[in-house]
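A.B. asks: Below you'll find a set of structures to go through.
The numbers here are math on the coordinates, done by the rules we state, and not lab data. If you're wondering where the values come from, they're calculated on a predicted model, not measured in any experiment. Cβ atoms are built from the backbone, for glycine too; each structure is taken alone.
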Structure 1
């Protein structure tokens, strides 16, 4: 199943999302891909871009990762060749993950 993007993806952003999806169990990949692509495109739209770049792909992936599991992304981001420090705010944010009533 291929997800049709609403925005074009730069080749490097596509490489990143593919590498991240390789870490997801095969049975969960379609859902993980759909949510990661949606969040990556939202990140690009947030910055007013007309295409999804590598930073958007990483930020989108972070947004789809539960806050309590994000520490593990630091090494992954580094392995992808990016500076985890650039994503410190995203890694520390629980936006969208707060429970009702918090």
Structure 2
């Protein structure tokens, strides 16, 4: 389970209906399981997302046994989905995660 920060201008995207819409645009067929939005696509065996306060909580299970082109398209769509919801690019998300990981290690 990974939590991603969401820009304050994009927090409305954490609403369940918005998550359903963005996931459908990115991955096609999605389902709703309580407060979770669940999708499968390409190399993603199961993607479950939900709002967690001011963050997006993501649980993803990947299938490593897919062709390289399928894996590439899956990663592209996954990153587009996360950027649409959070407002942060892949590079910005990585930078923020590294920064938060460094802070948690310093605080131990």
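A.B. asks: When distance in nm of label points 7 Å out along Cα→Cβ at positions 7 and 63 is calculated for each of the structures 1, 2, which structure yields the highest value?
C.D. replies: Top value of distance in nm of label points 7 Å out along Cα→Cβ at positions 7 and 63, among 1, 2, belongs to structure 2.
A.B. asks: Who wins on relative contact order in percent (Cα under 8 Å, 6 or more apart) among 1, 2, i.e. which is largest? Walk me through the intermediate numbers first.
C.D. replies: Working: 1: 26; 2: 29.
Between 1, 2, the highest calculated value is found for 2.
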